Structure 1
């Protein structure tokens, strides 16, 4: 990756780090080898790098997958009683780390800790024959951490300690391009605490706020605020539960995950119809919305470039803001616990997050909760 000047688009963000983009997302999983096969087969990721017994790593087994600008790291313990294993026991498979690509990891660490972040990993330089990477990390909500990754002096495949993962099985990509945003679920009354954290500690700005009047159905509700860095490449909506007649999706997540954590990863595509068609054909399950949603959707959002029928057949939702429109769809949870899921999003100018779809989406989630007996 080459560093280049990145335009600041949100003036309210102090943006003192700055952040170039998402470097990788690390999930702790029960069986990294099998999880890697799933994300390759179902999502179209490609093999990139591996760290494990074969590379001299006696503690954990990690597989790195790539699709365009998205890197997933899937990590499993090799022995009992490890921190990785304890995390999986507590939370199930889930996101441990959101790694941020920065020009200066030491500066990023020092500035965030100075502003109140709790240290997870002091800056350290990791080297191999391909150069060096500076890595540091801070704690965020729950047991989630942010790595700061400085790789301007590194030419290797991923990080020191990893070797290229060569495999004959390389399914075709599905058109996923980059991480659009990542959503964190936090506990009752904790949303503003973490909104303040991202503003004060990391220099982010609040873009949008949704209260329980915006995000509610007849039964459940939640509140959400969206934080972004200055260049808009890192967006973190933060959700908390709100009072409703029944248990909300956020409460269900907190119960099964065992506390706050990353709820979903939104990944962008340039052609959502092709991407979702490919993913469905490979076995990815998406939430279903009633066909009646499409009877009036164009009255609400106006004209769009796409034919409505394929969107209806796939269950893709549509919303519009002042900048344009977006197309989005959500997978069912990809783990045994009803926790982590993915969003596929195509932006046609819109910078928002699908407020007009909240009711239809949450009713779809409630139908799944009812099947699970957790509503």
Structure 2
């Protein structure tokens, strides 16, 4: 077997099946990433969604028997939505981040990795693999960086010269000894735009992220959102693109290579008020195919309430009162009470006072008091 020729053939085949960029690296331990993860753990910056065992995240030999190399792939996704609906009075809209447009990227990348596996097995029957997308043990960004896909930017994304940071990443650990590609030099230089404009100050110097402050993480939590972050959320329903949209490397980057990734405007930028009372079945039918639905409807609904408060949408007062009075979930009742206070008005104040007289949940009572204080402050 000519391993170098096989590598070239894999690169050629990858383009045929819709892989936009491919790179190869060793299966050595990711020592630099290990130090970064240990520091992240020490500072309490983890999201809680990642693999808990840091050793597994950086040592391929702990998750695969005798690994010889890793193949990294990247697929470019769109940064602009065609025919995007406009948010207007009475019809305010939220937004899902670009990484949640179209079909869940986990499915798209697994499809490409599966096809790549089939091709390699057809050439080398004894080949073994372990493929991962996002939820695997290894850190996608570390693999992609070492495989020459791009450099790790200050926004904690892989930035490619061809597609900017608008790329999905995946990797395949294998027992085949492919020659490694050369990593790219960091090209962020003195640019600090992403760090400077991060709404919550979650981006630290040196490409470190405090996940607990990151809006992308906060939109996925299910409890009450801290007051300091509610005002930063805007109309975001899932994720945050700020650190990407300000990046100079992303200027003019907008690729529509994959039909699965094209957004449905009514899903990527949906009306807010209908989300408040959407059923589990309706949510699954409409949003179940996008990556932003993985935590269920609760975070999306809470974020929609906060977005209505952001817009101070007086036409949503009756809807918010209904949620405050009828929803069985304290987070929804309480967040609606706070939103009513942000929007203000006689109807909202009256409803808050009436709910205060019957509410039994102490956290919701706190939110009602916040709402009433906001109205009184305005008065």
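Each reported figure results from applying straightforward, stated rules to the coordinates on display, with no laboratory input. In this text the structure is predicted, and so the values were computed from the model without any measurement. Cβ atoms are built from the backbone, for glycine too; each structure is taken alone.
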For which of the structures 1, 2 does the calculation of distance in nm of label points 7 Å out along Cα→Cβ at positions 190 and 262 return 4.4? 2
Computing distance in nm of label points 7 Å out along Cα→Cβ at positions 78 and 198 for each of 1, 2, which one ends up highest? 1
Per distance in nm of label points 7 Å out along Cα→Cβ at positions 94 and 294, the highest-valued of structures 1, 2: 1
Among 1, 2, structure where log10 I(q)/I(0) by the Debye sum over Cα atoms at q = 0.10, 0.14 Å⁻¹ as derived comes to -0.70, -1.18: 2
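Suppose helix-only ellipticity at 222 nm (-39500 (n - 2.57) for each DSSP H run of 4 or more, over all residues; to 500) works out to -12500; of 1, 2, which structure was it derived from? Show your work: numbers first, answer last.
Numbers: 1: -7000; 2: -12500.
The correct label is 2.
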